[in-house]
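> The data blocks that follow each hold one structure.
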Structure I
Amino acid sequence: MLFCQSVALATQELKPFERGSQQQIVAARAGKPFIVAFWSVNCTYCGGELAMFGKLLKKYPGLDLVLVSTDTPADDMEIAAVLEKHALGRAEAWVFADSHADRLRFEVDPEWYGELPRTYLHGANAGVQAVSGKMEQVDVERWLTRQQR
């Protein structure tokens, strides 16, 4: 069964990530730089990356960050707690809401097999850089600087 309604969090909405959601996210930001980060509450390295993104949101108020939890809507309370812990209330938040997670991953990127964290840096010029594993803050800041040119 698909998760058809959004879950309200303290400061943000947890949207259902279904087939077509990736295209919706990208289309809404055409011509603008943004970051989409896939993570899970059970991912060891994701917490460190989420903490880094929390710091970046504070340092760069204009940062367009989309966070997609690969957990399920049933994990909404855990997801909300992790987002709150890392001060990610300003990020747009989604959760996988299709029982066929492999279809969602394939729609995002046919070369992504589910490793986490998985981050996509979408440049203003429509170029996309995919990164598997925890990103370093200096690398994200370097990318942000290039986007401001």
Structure II
Amino acid sequence: MVLAVNNNAMSFSDRSGGVSRRRVIFNFSEIVPEHERDPFLRDKIAAELPVIIQHLLYRFADPKDARRLLAEQQKSEEALDIKRGTDSFMDFCGYLIASDEADGMLIGNAEIMPFNPRKYFYHAYFAYMKGNNLDKPISVT
């Protein structure tokens, strides 16, 4: 088990799904005023981690129950919002509309000219990245 804490939801560029299938993100979006912050919070959390892990092992002793609850959480609106906020490709895909007909975009690649984001999925993705001032787009391999 890894506990990663940050001021913003962490983003991962894992395309195989190994991380996204196993991660659970808790978003604490409320900002604690400076005068209410506990300078010993890190130490307190570290001291409680063994108890938290023990509780999780006890609570999810049945792996099927754990998988079912994790699957429910992963499909929740909150989880999808967090994924869209931490994964630019997931966010881009959230704007797409599925069709039962073969009337959609072609996949394309970066080498096809002229650039046509209405025709090529990859060009649309690049336009999305540029429009949102994002770098490090995924590549078609």
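> 14.4 is what came out when Kirkwood radius over Cα pairs in Å, for residues 63-118 alone was calculated for one structure; which of I, II is it?
II
> In terms of mean count of other Cβ atoms within 10 Å over residues 47-54, which of structures I, II is highest?
I
> Out of I, II, which one gives 19.4 for mean count of other Cβ atoms within 10 Å over residues 31-38 as computed from the coordinates?
This figure was derived from I.
> Now, a different point. Comparing relative contact order in percent (Cα under 8 Å, 6 or more apart) across I, II, which structure shows the greatest value?
The maximum falls on structure I.
> Right, another one. Here Cα Rg over 2.2 N^0.38 Å has been calculated and equals 1.39, so which of I, II was it run on?
The value was obtained from structure II.
> Of the structures I, II, report the one carrying the highest value of distance in nm of label points 7 Å out along Cα→Cβ at positions 39 and 111.
II
> Can you say which of I, II returns -12500 when helix-only ellipticity at 222 nm (-39500 (n - 2.57) for each DSSP H run of 4 or more, over all residues; to 500) is computed?
II
> One of I, II was used to compute distance in nm of label points 7 Å out along Cα→Cβ at positions 87 and 103, and the result was 2.9. Which label is that?
Of the structures listed, the value fits II.
Every number here is computed from the coordinates shown, using simple stated rules; none is lab data. Computed from a predicted structure; not experimentally measured. Cβ atoms are built from the backbone, for glycine too; each structure is taken alone.
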